[in-house]
Structure I
Amino acid sequence: MNNFTFDIMLSIVFGIIGIILLITGYVVFDKVLKKIDFDEELRNKNTAVAIVIAGFMIAIGIIISGVVA
């Protein structure tokens, strides 16, 4: 297997790991903050909750990219 193919496979594996960790982080975030039902608030088009979740996802994504790299 040449180096290019190995690098692509490694990128795919790390991408999948990153997505799994991001979803896990969201689930933990949702469980820790039980007072707010994030899914229900998103269905009701609550922009403030969407911004909080987006900020959390960006922060977790930066942390995961630092750990994976």
Structure II
Amino acid sequence: MGIKDEMQGKAQQAKQKAQQAKQKAQQAKEQAQQRGQQAQDKLRQQQQQRRQQGRQQSLDDIQDTDQ
């Protein structure tokens, strides 16, 4: 009886460890996705700023030629 209980206990522990590992992996995945999302957002912002600066430059050039 004791051995059977012990085996069940070990199986239960292994199951819990596997569950914890799964949760950790899920968290790591979510964090990676968030970081990726942040990086994309940052890149998008930089591109937008460059575009706006480019437009401003074009406007300045046009104004320069008008004068």
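Just so it is clear, none of the values below were taken in a lab; they were calculated from the coordinates. Note that the coordinates shown come from a computational prediction; the quantities given were computed from them, not determined experimentally. Cβ atoms are built from the backbone, for glycine too; each structure is taken alone.
The table below lists the values:
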{"read-out": "Structure responsible for 2.9, with distance in nm of label points 7 Å out along Cα→Cβ at positions 42 and 58 calculated and labels I, II on offer", "value": "II"}
{"read-out": "Origin of the derived value 13.8 (Kirkwood radius over Cα pairs in Å; candidates I, II)", "value": "I"}
{"read-out": "Value 4.5, calculated as distance in nm of label points 7 Å out along Cα→Cβ at positions 2 and 50, assigned to which of I, II", "value": "I"}
{"read-out": "At a computed -29000 (helix-only ellipticity at 222 nm (-39500 (n - 2.57) for each DSSP H run of 4 or more, over all residues; to 500)), which of I, II", "value": "I"}
